[in-house]
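Below: a set of structures, written as structure tokens.
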Structure I
Amino acid sequence: MKKIILDLATTLDGFIEGPNGEIDWCIMDDDMNFDGFISEIDTIFYGRVSYDAWGNYEPAENAAPEEVEFWKTIHAKKKFVFSSQNRKDEKATFIHSELVEKVSEIKKQGGKDIWLYGGAGLIKTFIDHNLIDVYRISVHPVVLGSGKPLFEDLKERLNLKLVETNVFKSGVVQLIYQPIIPQK
């Protein structure tokens with residue numbers, strides 16, 4: 001069965017973007033092997049705002065060939081957008097109801113894993129429903145002081161087990177966790 005992997009960057013003080021939506025602090029080191037991660041997924045889950053911002057992003061005409069190829073690879077993945085809007089989009093499937101059931105169906109389809117791209121509201125919903133299988137949090141060596149926090153207004157405590165740590169030359173530390181689901 002496919003796994004849902006939350007892979008995202010955060011600042012040392014826990015923000016996923018600055019107070020004005022900025023992500024210019026996010027470092028992409030070649031030793032991070034992000035291409036390796038991308039090759040292990042075939043599906044991306046977006047919230048509507050994140051999809052509108054990045055789901056069809058096209059690099060500038062003068063972008064480096066590596067950036068162009070990166071976005072081509074991203075756009076080749078299956079895309080699901082979780083939204084209250086029931087939009088028609090030829091590049092993505094919009095899911096506006098029965099989230100847990102539809103996620104379960106997608107996970108059972110086989111193939112590669114799923115990247116839970118975000119945004120924050122969708123991540124919170126997935127946490128609240130225990131839908132995330134792996135948390136890959138890359139902590140960047142910057143403190144913003146304010147912005148959009150990664151974890152906000154959770155219903156319950158989230159217990160995680162650290163399964164791997166990677167340190168990159170830039171000072172980014174990647175922490176990979178699996179959730180510990182409490183016995184009921």
Structure II
Amino acid sequence: MQTFLLFIDKVSTWIGQVFSWSIVALTLLIVWEVASRYILNSPHPWVFDVTYMLYGVLFMMAGAYTLAKNGHVRGDVLYGFFTPRTQAFFDLILYVLFFIPGVVALSYAGYQFASDAWIIKEHSSVTADGPPIYHFKTIIPIAGTMLLFQGFVEIVRCVMCLKNGEWPSREEDVEEVDVDKLKAMVGKQ
């Protein structure tokens with residue numbers, strides 16, 4: 001089972017790392033547009049559309065990666081003081097009640113948005129003669145599906161922690177230094 005969990009972690013990590021290169025493309029595009037606009041006095045209206053689409057791709061595809069690395073924000077002030085079983089209990093409840101329904105809704109709605117966009121070959125309406133966006137809308141259900149797979153892995157981890165009393169290992173565990181420092185400070189008083 002642990003091998004399967006680590007495999008999904010590796011897939012999420014690989015996808016996150018591949019799409020992280022979109023930040024380089026985004027940066028280069030913005031630098032090129034600023035130089036073009038202010039040095040050459042030749043702005044390109046479509047660049048605005050493409051930059052927010054690239055940022056959206058980066059944001060969407062980073063979700064599963066961040067979940068695999070245990071990097072999503074939570075109330076660590078209290079959470080860090082809980083035993084692993086208590087953490088797993090709360091995580092499991094929150095995954096089942098909120099995460100899974102939310103991500104299923106995201107994937108379903110995203111599929112509908114992408115399907116409709118492909119049918120009409122949708123273009124951006126933010127700027128005149130905007131670039132096509134149906135390719136980018138396809139990222140929504142893909143990101144939702146990846147997030148759903150990673151969420152199921154996290155649910156299995158919660159169940160394993162409830163059984164064993166400790167969290168199963170991750171590909172690369174992310175240790176939250178602030179929680180450890182907070183525990184050490186509280187322990188000294």
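Set I, II, criterion volume of the Cα convex hull per residue in Å³: the highest-scoring structure is II.
Have a look at I, II and say which one yields -24000 for helix-only ellipticity at 222 nm (-39500 (n - 2.57) for each DSSP H run of 4 or more, over all residues; to 500), as calculated.
Details: I: -5500; II: -24000.
That value comes from structure II.
For FRET efficiency 1/(1 + (r/R0)^6) of positions 19 and 67 (r between Cβ atoms, R0 = 30 Å, to 0.05), the calculated result is 1.00, so let me know which of I, II that is. It must be structure II, since only it matches. When distance in nm of label points 7 Å out along Cα→Cβ at positions 59 and 99 is computed across structures I, II, the figure 3.3 traces back to I.
Of the structures labelled I, II, one was used to calculate Cα extents along the principal axes in Å, for residues 35-138 alone, giving 42, 29, 25. Name it. Please list the in-between numbers first.
Working: I: 42, 29, 25; II: 60, 38, 17.
Working through the options, I get structure I.
Upon calculation of relative contact order in percent (Cα under 8 Å, 6 or more apart) from the atomic coordinates, which of the structures I, II produces 37? Structure I accounts for this read-out.
Every read-out reported here was derived from the displayed coordinates using simple, explicitly stated rules and does not represent laboratory data. For clarity, every value in this text was computed on a predicted model and none was experimentally measured. Cβ atoms are built from the backbone, for glycine too; each structure is taken alone.
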